[in-house]
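See the structures that follow.
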Structure P
Amino acid sequence: MNEIWKTLPGWMRNIVVPVIVLIVALWVASAVVGAIFGVIGFLFGWIIKVLFVVALGAVVVILVKRASR
């Protein structure tokens, strides 16, 4: 690897390779951030659905108790 690095022209070692490394690093970082936001969104969606079902259950219980009087 060291031989390959030394055979590259100076402009490529100083400009092109760091730009490619930066692009790959940003791509990986965006994938990680996207995965994190995806998991958080999934969890919030799941929590909202559970709360909705619990609220509907509470409403049904209240209505059944009122109807049985």
Structure Q
Amino acid sequence: MYEMCVCSSTGSALVWHVAAKHGSRALCGQQLQASPDPPDAEAAPHCEPCMESFRSLMAEGTALE
């Protein structure tokens, strides 16, 4: 199972990443920090490398394992 996590990716810009549930790294390799979602998180873009990796996992059928 995977979940969406928002964090600063470059500088102070917020980006949504995909990570394994309870994982400490996003699918793109970004180190994740446990923290509540900031108020402006809804407007943050998605990490394209994470989304591509997740699409591949879905296509392989391994994303739900």
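Here, each number is a calculation from the coordinates, and none is a lab measurement. In this text, all values refer to a predicted model and were calculated from it rather than measured experimentally. Cβ atoms are built from the backbone, for glycine too; each structure is taken alone.
Here are a few things to note about the model shown:
- Value 1.00, calculated as FRET efficiency 1/(1 + (r/R0)^6) of positions 7 and 31 (r between Cβ atoms, R0 = 35 Å, to 0.05), assigned to which of P, Q: Q
- Origin of the value 17.3, where Kirkwood radius over Cα pairs in Å was derived from one of P, Q: P
- In this comparison of P, Q, the computed figure 0.00 for FRET efficiency 1/(1 + (r/R0)^6) of positions 15 and 55 (r between Cβ atoms, R0 = 30 Å, to 0.05) is attributed to P.
- If helix-only ellipticity at 222 nm (-39500 (n - 2.57) for each DSSP H run of 4 or more, over all residues; to 500) is computed and equals -29500, the structure in P, Q: P
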